[in-house]
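All of the numbers you see were taken from the coordinates with simple rules; none came from a lab. From a predicted model like this one, the values you see are computed outputs, not experimental measurements. Cβ atoms are built from the backbone, for glycine too; each structure is taken alone.
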Structure 1
Amino acid sequence: MIQPRTPRRQELGEFLAARRRSASRSELGLPPHARRGDGGLSREDVATLSGVSASWYTWLEQGRDINVSHQVLNAVARVLRLSDDEAAYVEGLAERGADPVARREDAPEHLQRLVDALDFPSFIVTTEWAIVGWNPAYEWLYPRISSLDPADRNLLWLVYTDPQLREMLPDWEQDSRRFLAEFRAEAGVRLSGPRHSAVVERLRASNPDFAAHWSELGVSRFSSRRRTFRHRSEGLVEFEHHRLVPSDATDLHVVMYVPTPPR
């Protein structure tokens, strides 16, 4: 019986196939390919090195809803030289079932009070990166936030489509790719859901930079770091970028730009 394809397994298959095609044969002790040289592995190569059957691995890349063990995924990740973030992303996509999360239109009152009490730029985002709350300091940094149509008030959408926000990011090429890699890592199995896929498909259809970056299949979990913005009147301003997940609202993130101490 042929197992049906599922959206999350298709995402998993596409990701594994991309990493397989970019793998180095010599790093795995394999001879060069007759036509492609050192670049890329066959499905049979990955199956053999991972200790699974070629047909099973083929089904995995085809997006079939087959049983996948933690040990086997670890073996595939090792063969494909996946990073820790990429391996975690793969494992999440391979899991069956996903907890549905209701759409949020507004931030809970207690979280809004929290960001209002902070005197540095802070805002609240959903799992699909819709911005549902912010404080006056964030509006000082990005004045357009309050006048945007709610449908456009999505951080990923703004990074790729708003010229003002793009101008605020001196390292836009690096930052946009980093954001996209974090979005993919965080979304995981939710990428096949209607809200996340709507964000991706809207951007794919309207922005060539996004389409090109998305095809790179970058995956990276969030880590706190220094960020530099170009403010319209203050010039370059630097913050530490932090993010918290409230224990009573785990589908939301509180993003904070904390001023950095003088160097």
Structure 2
Amino acid sequence: MYSTRTSQDGSYRFIPAVYQYSGGVAAEPGFRIERAQLASPVAMDRGLALVEAHLKQIGRPLTAFCACELRSPEPFSEGGFDAFNRLYAARLDQWGVLQGEVNPVARTNICPEFGKPETVSLHAFSYTVPDDGARASFVVAGSGEAPEGGASYAQGTIRPGDASPEGVRAKAEWVMGEMERRLSGLGYGWAEATVTNIYTVRDIHPLLGDVLAPITSLGRAVTWHFSRPPVAVLDYEMDVRGLSREIVIAASA
């Protein structure tokens, strides 16, 4: 099971992972995590400016920023993904969010098959707010079918290039297991989840009755996004969250 550390401002705990993002976040007692989705995605720089403005408006520090969701035009090469991640992490470092080389902010970055953005864009973000009576709240970062932190995604990918039903099932089983490990590390399980997302262009219907049964057996929905993970070698990604409040804000906010 994963262990956690506490964020800079003490409002949430997180699973340390790689320099570009954490494995997931959960609100500490006295706080809740709130999610804001943009009415439509905006380019990364403008999106981060919107995050700054929103947090200032509600009286929260930049260190309350704990998760974000990105949309990219096409999957990156491994080198391109690393270059983008370093620019992204540098911005968080300017905000005082990072802990040395450790990034507490959870993230999902996926590539829609249709309606692709022109550039990497911000779709949604999450942050902590004080709330003494809040129910548990958490965001598990997106994961594809490869362990984080290896020498390369290609070396660790489950069944690389295999789009057969058996290959997709093997990928889905690994990713489902990783979601469960991260949930457990944050102190939760599927019963506390409010939203589960799957990002793949492969058919997930054969998985609903067994691989995804820990979710579907609870009578819960899964949301299938016809999208690809952010690195070209990957094929199947999931994330999950448990939140009591989500809002939509205009891109001009």
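Given that log10 I(q)/I(0) by the Debye sum over Cα atoms at q = 0.16 Å⁻¹, for residues 79-166 alone, derived from a single structure, equals -0.95, which label among 1, 2 identifies that structure? Could you put the intermediate results ahead of the total?
Details: 1: -0.79; 2: -0.95.
Among 1, 2, the structure yielding -0.95 for log10 I(q)/I(0) by the Debye sum over Cα atoms at q = 0.16 Å⁻¹, for residues 79-166 alone is 2.
Given a value of 13.5 for mean count of other Cβ atoms within 10 Å over residues 23-30, point me to the structure among 1, 2 it was derived from. Could you put the intermediate results ahead of the total?
On the way: 1: 13.5; 2: 21.4.
Checking each candidate, the match is 1.
For which of 1, 2 does Cα extents along the principal axes in Å, calculated from the coordinates, equal 59, 38, 34?
1
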With relative contact order in percent (Cα under 8 Å, 6 or more apart) derived as 16, matching label from 1, 2: 1
Structure from which -7500 was derived, helix-only ellipticity at 222 nm (-39500 (n - 2.57) for each DSSP H run of 4 or more, over all residues; to 500), options 1, 2: 2
Of the structures 1, 2, report the one carrying the highest value of mean count of other Cβ atoms within 10 Å over residues 15-22. 2
Comparing 1, 2, where is mean count of other Cβ atoms within 10 Å over residues 87-94 highest? 1
